[in-house]
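Structures for review follow.
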Structure P
Amino acid sequence: MVSGIEVTGPIDPVQRATMEALLREPTLPPRVRERLEMVKGAVLGWDMAAIAVWCGRTEATVRRWLEAFRDGGVAALVDAPRTGRPRQADAAYLAALGQAVEADPRALGQGVDVWTSARLSAYLAETTGVRIVPGWVRVLLHRQRFAHGRPKHSVEHLQDPDEVAACEDRLRIVGEKGGGRSGTVRTAL
């Protein structure tokens, strides 16, 4: 009972265990988690004002979600499907993106050494049939925690470490023998 109003209804041990198990799920959407925490607070005996302060919502919002839980259970706490254009980058597209990024472009029949977002977009349009602009491909890569940027080309892997050390020693010795002394500048005419 919250503020004298029965908003959650009786919670049996099975419902409570289900609710607790859902709250431990790492993939539970944040909005559903927050609503379940509101219900949990009510079950633990918190009043409406305390729940509202804890979650940073108004008491009317807390009451609405507690009543929704009372009337429809956990299923009533899930967001309704959103209207509008369906997602282009579905799970299959994201899987293909991940596989392409981790593969060498040449191994996939591309004539380049490095992926760019434009090349990835074109390649995935060919293989999946879904055309996504390069800027959005970069967003998808960021969301999947792929690092992207310009490659840093180096010849370090071609250098002999012993030769590099010997050259650095020679340069250090030359620098100690007066390679950097100041004085008058002589010019030849």
Structure Q
Amino acid sequence: MGLTTIIVLASLGVSALYAVLIYNNLVRLKHNVGQSWANVDVSLKQRHDELPKLVEVCKQYMRYEQATLERVVRARGAVYEASSRGDLRGLGAAESELRAGLGQLFALAESYPELKANESFRHLSQRVSQLEETIADRRELYNDSANLNNVRIEQVPDVLIARLFGFHGFDLLQFAEAREDPDIAKLFA
């Protein structure tokens, strides 16, 4: 064997090893995105289970606020449907609606001292608030994982391996953030 043959074989070996390393890194990134999404989904399901309890406690006190309670229930259903389908854009819109409904519900609760004093309401509202924070944290981790994946599959030389093996990008999970306090006077109009 000549020196040229050895150099060519060594170059092919190094290139193959490098391609395997890229492939393994892309697989790791893809699975990190999946794990991050599973963590978001767990928190969404936990909140999904708590909301009917919260609405039921509120119904006992908030007889005149049926529209707000129905808004939360409808938005909860939309979040569940979008999450079940894996529709991140639909989930973002449904989450935005649910967050607005919950904000309205908690604002209205301020006008019901008996409700605010109810131990179940306090516990459930605190639990839902904690889950909101958990969802926000997990959403951030999911978006970071998705972004890392998306950047890697577009960079050279990773893009070559990504296209060859069918790696794809992931949508970011975005919610419209509430930027202003609800207008309490409007809620009672």
Structure R
Amino acid sequence: MSKTSTHTQRIFIGLWPNQATQAALQPLSVAAQQYCGGRALRADQWHITLAFLGDLPPQEVQTLCAHAAEWQLPIAPFQVDRYGCFERARIIWAGSQEASSLQHMSACHQQLWQYLTPLGYRPEPRPFVPHISLLRQAQSYALSALPDFSPFAWQSAQCYVMESRPTANGTHYLPLGTIALQTIL
């Protein structure tokens, strides 16, 4: 590539679960695919997106990662107790309807944006809905047909500045930086 290349990286910031949370999500993913069709995400792709930043030039990504290394986000267990969907995007997800879980996740989201805004980033205009995408390209949205499950607590293991790279075999995620987490409960 030439020095005048317009190469960009598709960047987001997200929380990744610990292994126990991945194990608890597995049957939800299997059920979602069985009842709704589509393409299931792999366990190593399950995350909660806190900020989607879009296509950024490499120098900007390096600056972002340098700042992110100095940040700390408050985090609490997130109660996973329901399925949901984004019909337009054809996504089936797992999330919460518990008020305290939503409040804690909102506080984490807001703190992140307090760091990002002075760097020139702007949040998406749509409301923040903390969720874990289980499958894409859903063929059905009959969430009431999905089997009930016992609620469980999502435990965050890491928060990453992540690059999303589309490939012929689906999306590949590459961690570029880490943000420290501070457990508040």
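Quick note: the coordinates plus some simple rules give every number you see, no bench work behind them. Being a predicted model, the structure only gives us computed values, none of them experimental.
Annotations
- Between structures P, Q, R, the greatest calculated value of relative contact order in percent (Cα under 8 Å, 6 or more apart) is seen in R.
- Structure (P, Q, R) behind the derived value -15500 of helix-only ellipticity at 222 nm (-39500 (n - 2.57) for each DSSP H run of 4 or more, over all residues; to 500): P
- A value of 62, 28, 16 for semi-axes √(5λ) of the Cα gyration tensor in Å, calculated from one of P, Q, R, originates in structure P.
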